Structure 1
Amino acid sequence: MPSFARAPLYRRHRFPADVIAHAVWLYFRFPLSLRMVEDLLAARGINVSHQTVKLWAEKFGRHFANDIRKRSVGRLGDKWHLDEVVITIAGKKNWLWRAVDQDGFVLDVLVQSRRNTKAAKRLMRKLLKGQGRPPRVMITDKLRSYAAAKREIMPGVGHRSHKGLNNRAENSHQPIRRRERIMTRFKSAQQLQRFVSIHDPIANLFNVPRHDIPSVHHRELRATAMQMWSDIAHLKVA
């Protein structure tokens, strides 16, 4: 009986689908370097170089992230928290613009060289295109570029600007900060954009709350996330 392991996605690859998908899951699910993933696979008797893991992460990770993103359209929250953080690459400042909803799910990310109204408008246009609808309310820090951009892009949307209200978006930057340290900084703005565009949808899938819910419910949600991952990675037996 054929299995999804022979799906066109994995054609001409020597390793089976479950090994490839597990390597991609390790790399994006946890703050691990490519060499760490190589060692974890070696501990299971799977000898693969970190260069191969990198190729898998870019090819298959992109496919998985796109699938997750398509499934989440229209399902994320209507309260948008927008924030930006500086990422220094090769001595040059770049700004990682990020939007999350009220539940901490990442809506979109955009790496830009500027922190101004034009950059804020680019983020908002990208958000509207990706989400297919405007938010009920937008929450930002006191950067004036947000208000100026909102007046042009989303004039009818409510806007609350306060430093203390935007902790959710600010906290959402932490996983990328940890990965920045593991990778000893990103090498280019393009590499950073590629990484976050894959990392964040996968992080959304496994964004399972741990507080204020029974442990049994937490395990059920985690099992559901893993089941969806298996479906996205074509790991089920036909």
Structure 2
Amino acid sequence: MDVSSFVLLSHEQALRRQLDITANNIANVNTVGYKREQALFHEYVENAEEAPVEDARNTSFVLDFGAIHDTTQGSFQVTGNPLDVMIDGPGYLNVESPGGGVAYTRAGFVKILQNGDLATSGGQRLLDENGRAINIPEDQMSTVTITEDGSVMGTDGPLGRLAVTSFANENMLEVRGDGLLNGAGGQFMTAAQTRLKTGGVEGSNVEPIVETTHMVEILRSYQASQRMTTDLDSMRRNAIDRLSKVS
């Protein structure tokens, strides 16, 4: 078996995975609440029973183990809408999932639907800790505010409190592709634990220059791997040519 080709192939597949993730990060540089992803790889060592030399018995391959999220908080972006919120610290807003159940997001664009329910910019209703929508009476829609602990305040007092859920391991959250996340095992944050900033949203934590530099490094690594493949191929052809001339 040509072990060197398999090793180079596993390396190139890992680079392709890194390139896809980096390109996705760059595409979401302006996506509110987006957390950049990083590729996660594991080493797989194959132990051969026979090898030309002892040191060649162990062969190291690269295995794609998935992607993890960089949970660094993005910057506060003022929107001018007093209902927009940014979670200052850990946690995710609870929203009604389009397919049923609860989904999570850090994109804090908030609007009032025609029926008075608070919702995200995509129209998914925001939920309280009981899994219910928070409804704003028609005569209070112009005066409603959201406090630092997530309480939704009307002219006559609180109308509810936005549910904010934290997760011990945020990398277990599953990206849905519609700006929302699926997850299990989260815990509601109390009013004392919740910190919201109003009048703006959390920007993406992607650094365009860093990602562009990373993309260049990936491409150079891929080119180097391709050169090694070409060199190995030339070495094999030369070896076959010389052996064919041996009488």
Q. Comparing mean count of other Cβ atoms within 10 Å over residues 76-83 across structures 1, 2, which is largest?
A. 1
**Q.** Structure with the greatest value (metric mean count of other Cβ atoms within 10 Å over residues 20-27, set 1, 2)
**A.** 1
Q: Identify the structure, out of 1, 2, from whose coordinates volume of the Cα convex hull per residue in Å³, for residues 132-219 alone was calculated to give 165.
A: 2
(Q) On distance in nm of label points 7 Å out along Cα→Cβ at positions 28 and 212, which of the structures labelled 1, 2 is highest? (A) 1
Q. Hey, Cα extents along the principal axes in Å derived from one of 1, 2 reads 57, 43, 33; which structure?
A. 1
Q. Which one of 1, 2 has helix-only ellipticity at 222 nm (-39500 (n - 2.57) for each DSSP H run of 4 or more, over all residues; to 500), as calculated from the coordinates, equal to -9500?
A. 2
Q: Could you figure out which one of 1, 2 the value 1.1 for distance in nm of label points 7 Å out along Cα→Cβ at positions 60 and 228 was computed from?
A: 2
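Since every read-out is calculated from the coordinates, none of them should be taken as a lab result. Being a predicted model, the structure only gives us computed values, none of them experimental. Cβ atoms are built from the backbone, for glycine too; each structure is taken alone.
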